Structure 1
C-alpha cells in the first residue's frame, strides 16, 4: 500500500515556483479515529467540498503563493486524488501513523521539509481539518507574521466553554510580574510554551510546573494551566532557516509519545529566537473537528455564512435548507454588481453545484438539482424536483424564458430554445456525438423521452420516445403546426410478458 501511495504521489508532484518566497504546509495525514467513519476526516465535506480542499485553497490564496506541501498518511491515496496535481503543489507521505509508529505534527512538518530544498522562505503550517478557514484569516496571519520581527508565530483562539471540556493546547505567556514580584517589562505577554491538555492532566492534582524564559523561572499551577482559555489552533508560521535548524531537537517525552510541533516554542526560546502569538480575526474560521457533532456544527455555520452573503441579493425560501456552490455564489454577487437587481428565487432544498451559471429572474423550484456546465438564461423557470446535469466538458444551455416543469430530468449536451416549455415528467438527453437541440417555442410533455434529437421551432411533442431524429415543423392546412404523438420504439421481449395470475 505504501508503495502504491508513493507512486501516486510522485505522479502528482509539481515543482515549486522558484520566485515565490512563501510556502504553505497542510497537515492531512490523520484519518480521524474519533470521527467514526471509513471516510478520512480530511475528505468529509463542508458546504460541498472536502475540508482538506477548502484548507488548501484558502492557504494558497491567503499566503499568495501556489507553493504548498500536502502531508498525507492513512487514506493518503484518496486525499491526494481529491486534491490532484496543481502548479506548485507537492505531496509528502508521513509513514509513521500508517505503521503505528510515533508521529505527530512535528514529524509531519519534518517530512514536509524533505520535499523541497532549503531556502530563505516563510513557511506556514495549517491543519487539514479546518474546513471553515478563509483567505481572509490566512492573509491576516501572513501580514502579522511579516510585519513583526520574530522567528515563529502561533495563531491562537479563545475557548469560551468550561475548562474541563477544553481539550486544546494552552498558550502560556510571560506574566506581568515574576516569582519575586518584579515587572517582566517588554517580555510580558511573550509566549513561554504551549502545554497540551493531556500533559497538564499528567501533573499531580495540586501540583505545578516550572517554565523558563530568558533565564527567568515562572511557576504555573496545574489549575492555572487548565483555566487558560487562549488555545493553540495548530496554525504556525516560521522562518524556514530557523525551522530547519531546530526541528530535529523535538522528542517524544510527552503523554502522547509523539513529536509535537508545539514543542518548538520552548526550543526556540532556549535558543534565543523570538516567538510571538496573535489571535485569529474570526473564531468560527479556525474551527477543526474530530467528531461528527462538531463537523455538523461547522456545516451549519457554513450554511449560515452562505445565506448571509446572498440574503440581500436573491430570495432564498429556506435559509437552512439550500446549497449553492461557492463559485456560484461568487458569480451571483458579481452579476448583481454588474447588472443590478436580479429577482432570482431559490426554493427550499435547492442544490446548485459548481459550473452552473444563473441569470436575472431565474426561479429554481423546491428540491431541484443542478450540476455541471448548466447555463440558465434570463427568466428561466425550473420546477420542483427537476434535475439538470452534464458530464465534464459538456454544456447545457436553457435560453431566456424557457421552462422545465416538475420532476423532469435533462442531461448532457443540450440546448433548449427561448420560450420553450418542458412539462412534468419528461426525460431528455444529449451526448457529445448526438447533441440535443430544441428550437424556440417548443412544448414537450407527457411521458416523453428524447435522446440526441433536433427539434424545430414551435413543435409540440407528447407521449413520445424519439431517438436521434430530426423533428420537423410541419404546417397543417389551417396554419397550425402538426403535433407529434406516440412515436414509440418497436416492442421487444413480448414473450417475457404475461398476465398476472
Structure 2
C-alpha cells in the first residue's frame, strides 16, 4: 500500500484537528494535506515523474513534512539529507541518487550550488526562504499559485518511497532504499505500542530530515497525534515548550537528556505533564535515568533501531517492565536473532551479532548489490551491532561490531576522519577511534604520526579537519605518537588504540 493512503485514512478517521505547532503558528492536518498537494502540483510542473528522486535538506520546519507529503503524492522518492553534512557528502548523495530537485534553505545553498548546472540530473533548487535569482527558485512562490487539490499518483507497496543515506564502512554514504511497505509496516508496529492520549502534545526536536521525521509523519497519521516542533535542540526552549503545551512525550538521543539534566535551573519549568522520554540512536547511560526522572518526571525509556530497519526494532512499553541497560523487546512483526559469524542462532544470554527480520527490513542499499548481499543474508538483516537476548526477549546492545563512533546520536566512521588527517601536510600516519565522553556518549580521538622533522599542535590539526569535515565529525582530541600499533600484516590495531583511549 502506498504511504499516501495513511493520511487519507487519518482524515477519514479523525477529521480536521491541530496536528502541528511551530514558532507561534498552528497547522491542522488539513492545512498540511493541502500544502502537500500544492507541492505535488509544483513538482509535476517542474518535471518530476513517478520514481524520480527529490532531495529535502532543511532544519526542522513545516515545509519538511509538506515536502515529504508532496513528493509521495507526486509518485516521487524522498531523499532526506540531514543539515549537518558537508558539501562533499551532499555532492555524493546528489550524484548517487540522481535527484532532480533539491528543496533547501539559503543558509545551506552553499552545499549544493557547485552542482547547479554541473550535474545533468539536477534540474531545480527550491529555497524555502528566498530564491528566484536565476539559479534557484522560491519554494513559497512556486507553490502558492498551485491548486490545493491533487490526484495522487498510485504506487505499489514494493516501490521505493525513500532513500536515506548513511555512512558505510569506508565512510562513503550508502543509500538505504526503503519501500512504501517497509515504512508502513514499521509505522503500524510502532503505533501499536502507543499508550498516551492522542490529543496530548509531543515535543518534536530530532531532525525531521532523517528516519525520525518519516516515523513521526507516518505514525502521526495512524494515531491522529500532534507535535510541537522545534527548529533544533535548545534545552531551555525544550523545557519552555513542555510547560507551554503541557506535553506528554519527547523522543531524543542521550546527549539531549544529559544536556537537560545539567541545564542550570531546569527545575523552574513545570514538566509534570511528561510521561515518556524516548531515547535511542546511542547507548543511554544507566546512571542518569533515576536522577533525570526525579528532576523532570515521566519515564525515560530506551529503544533500538537503525535506518536499514525503517527504523524501529525494539522498544520498552510504557506500562510494561523496564530493564535498565536494555533497549526493550522487539516491536510487533519484527524478529530479532543473535547470531555468530557463521549465521548460527545463539541461545539466550549469549553475545553475538544482532540480526533482524520483518517487513520493515530495507529493500537494500541503493544500486549497491554487493553491500546489500553482505548486510542481508539468509533472510536476516545483519546490523553489525553485538548484543544478547534474555529469556523474556529483552535485547541488550553490548558493543558495536564495526568501528562506528556515535557522537550525540550522529554516526561517524573513522575512515572518513582519517582521510582528512592524511590530507594534513605534516601527517605520515593516522588512526581514529571513539573515546568515552560524558556528554556526547562518544567523541573522536585521533592518533597522529607526524612526518620526520615536522611539528604541529593539536589545535592546528583540528582546525585543518574543520575545513574538510562537518564539525561534529572532527577530532575532539589529537594525540601525537611515534608509531601506530600494527598486526604482522601491517593492519592498524584499533583495539589497542581504544585501550589507550
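Can you rank 1, 2 by FRET efficiency 1/(1 + (r/R0)^6) of positions 235 and 443 (r between Cβ atoms, R0 = 35 Å, to 0.05) and just name the one with the largest value?
Comparing 1, 2, the top value of FRET efficiency 1/(1 + (r/R0)^6) of positions 235 and 443 (r between Cβ atoms, R0 = 35 Å, to 0.05) belongs to 2.
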Checklist entry - From which structure (1, 2) was helix-only ellipticity at 222 nm (-39500 (n - 2.57) for each DSSP H run of 4 or more, over all residues; to 500) calculated, if the value obtained is -6500? => result 1
Checklist entry - Given that percent of Cα pairs over 33 Å apart, derived from a single structure, equals 52, which label among 1, 2 identifies that structure? => result 1
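Read-outs: derived from the displayed coordinates by stated rules, not from any lab. This one's a predicted model, so the numbers in the text were calculated from it and none came from an experiment. Cβ atoms are built from the backbone, for glycine too; each structure is taken alone.
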